[in-house]
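Q: These are the structures in question, set out in turn.
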Structure P
Amino acid sequence: MSTTDFSLNVQARDLQGKGASRRLRHTNLVPGVIYGGTAAAQSISIRLNELVKALESEAFYSHVLTLNVDGKSEQVILKALQRHPAKNTPMHADFYRIDATHDITVRVPLHFTNQDTAVGVKQQGGQLSITVSDVEVRTLPTNLPEFIEVDLSAAVLDQVLHLSDIKLPKGVKLTQLSHGADSHDLPIASIHLPKGQKADEAEAAAE
């Protein structure tokens with residue numbers, strides 16, 4: 001469970017549409033929407049500088065957030081974020097209301113530790129390749145982790161780690177594996193010799 005707290009002050013807005021959103025952005029406000037649960041969808045605006053600062057933290061993307069809407073608090077998660085294609089600044093944000101008693105589905109980053117000291121890298125001369133940087137999990141909001149750690153210290157040469165090798169926090173499940181481990185247990189990282197070194201060893205063996 002995360003110990004970081006994120007709270008943003010936002011304003012309710014009545015005007016919608018591309019024109020209204022464009023005018024908001026010209027005043028350094030980002031349009032957004034809060035939806036989900038039993039309440040109606042609520043259009044909001046967020047100060048650009050506050051949102052940009054919050055987005056600098058990786059935890060913001062996989063965390064239960066508090067939005068203060070004109071004095072009323074809403075518990076949400078960030079569901080979608082639209083950025084400017086050239087400037088990369090946020091242009092629109094979608095927030096989904098949560099209920100502490102119901103599971104939520106969120107993408108959570110993977111943190112690979114001991115990459116340089118892994119047996120297959122340090123002792124056997126292999127090269128680490130990471131193919132998955134985040135995973136989709138399903139859990140109660142109170143169990144939502146900011147990230148999931150994957151310890152590579154014991155990984156050896158030619159080993160391929162899969163989703164099923166991840167040690168999950170209590171109460172957290174991988175949605176991918178719920179569809180069946182046989183066909184959905186995707187590789188997340190592997191250690192192999194560099195291509196040039198493989199070719200040299202193959203040539204030496206042939207000689």
Structure Q
Amino acid sequence: MSALTRHPAWTGWDDDPDRLEAATVTIRDDRLAAVGTSRSASYATAWALRTGPDWVTEHLDISVRGLGWSRHLDLVRLPDGAWRADVHESGTAPDGLAPAGLADPGSLAGALDCDIALCPMTNTMPVLRLDLLGDRPRGEESTLVMAWVDVPSLQVLRSSQVYATREHFDPATGHGVVTYTSATRDFTADLTVDADGLVVDYPHLARRL
């Protein structure tokens with residue numbers, strides 16, 4: 001398969017109109033690489049992501065900058081499945097911001113993916129790995145463990161998530177629908193995705209421009 005490069009951008013829903021997300025995604029065979037940015041009213045985020053075979057995360061490099069402070073997280077999934085994080089900080093972060101880095105490294109056992117908070121791009125890996133747009137039976141659930149990266153703190157936490165096909169990909173509309181549930185946050189949404197597994201509409205979070 002030749003490389004496919006996409007340039008999606010998203011804006012926050014009506015309750016968060018100041019947030020703007022943009023990414024450049026290159027998909028090849030069973031892996032992808034992506035770089036992206038996010039802008040909110042009080043901070044900006046920049047990240048770079050690389051997966052290995054079967055869309056499994058290998059490396060996430062992410063930085064957050066606010067007025068007078070910044071944080072950088074280098075998150076790696078090692079060949080044995082363990083996760084390693086290196087953190088760099090400068091300035092004085094806002095009061096109440098959680099420490100950056102792995103909150104509990106042992107809790108991430110079994111995690112194949114990173115998941116950046118508020119970022120619809122990181123839903124793509126499980127959608128593609130589970131073939132949720134293909135012939136998978138509707139409603140058949142897969143429970144996953146994610147290395148969830150809180151933004152703007154850059155703290156990495158375990159997140160239990162469930163994915164299932166709601167509507168198979170329809171060439172007439174160019175879309176399919178995937179049901180996403182965060183068991184950790186008690187939240188469910190039906191994500192509209194395109195043929196490449198990229199989110200078009202994520203209710204209450206982001207819609208594509």
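FYI, it's all coordinate maths here, none of it is from the lab. Model, not experiment: these values are computed from the prediction. Cβ atoms are built from the backbone, for glycine too; each structure is taken alone.
Q: For the read-out Cα Rg over 2.2 N^0.38 Å, for residues 75-146 alone, a value of 1.59 was computed from one structure; give its label from P, Q.
A: Among P, Q, the structure yielding 1.59 for Cα Rg over 2.2 N^0.38 Å, for residues 75-146 alone is P.
Q: Further question on the same structure: Of the structures labelled P, Q, which one yields 2.5 when distance in nm of label points 7 Å out along Cα→Cβ at positions 11 and 27 is computed from its coordinates?
A: Traced to structure Q.
Q: Can you tell which of P, Q yields 0.90 when FRET efficiency 1/(1 + (r/R0)^6) of positions 51 and 187 (r between Cβ atoms, R0 = 35 Å, to 0.05) is derived from it?
A: Comparing all candidates, it corresponds to Q.
Q: Oh, and also: When helix-only ellipticity at 222 nm (-39500 (n - 2.57) for each DSSP H run of 4 or more, over all residues; to 500) is computed for each of P, Q, which one produces -4500?
A: So the calculation was done on P.
Q: Identify the structure, out of P, Q, from whose coordinates distance in nm of label points 7 Å out along Cα→Cβ at positions 43 and 107 was calculated to give 2.7.
A: Going label by label, the one that fits is P.
Q: So FRET efficiency 1/(1 + (r/R0)^6) of positions 35 and 123 (r between Cβ atoms, R0 = 25 Å, to 0.05), computed for just one structure, reads 0.90; which one of P, Q is that?
A: Q
Q: As an exercise: volume of the Cα convex hull per residue in Å³, calculated from one structure in P, Q, equals 119. Which structure is it?
A: Considering all the candidates, the number was obtained from Q.
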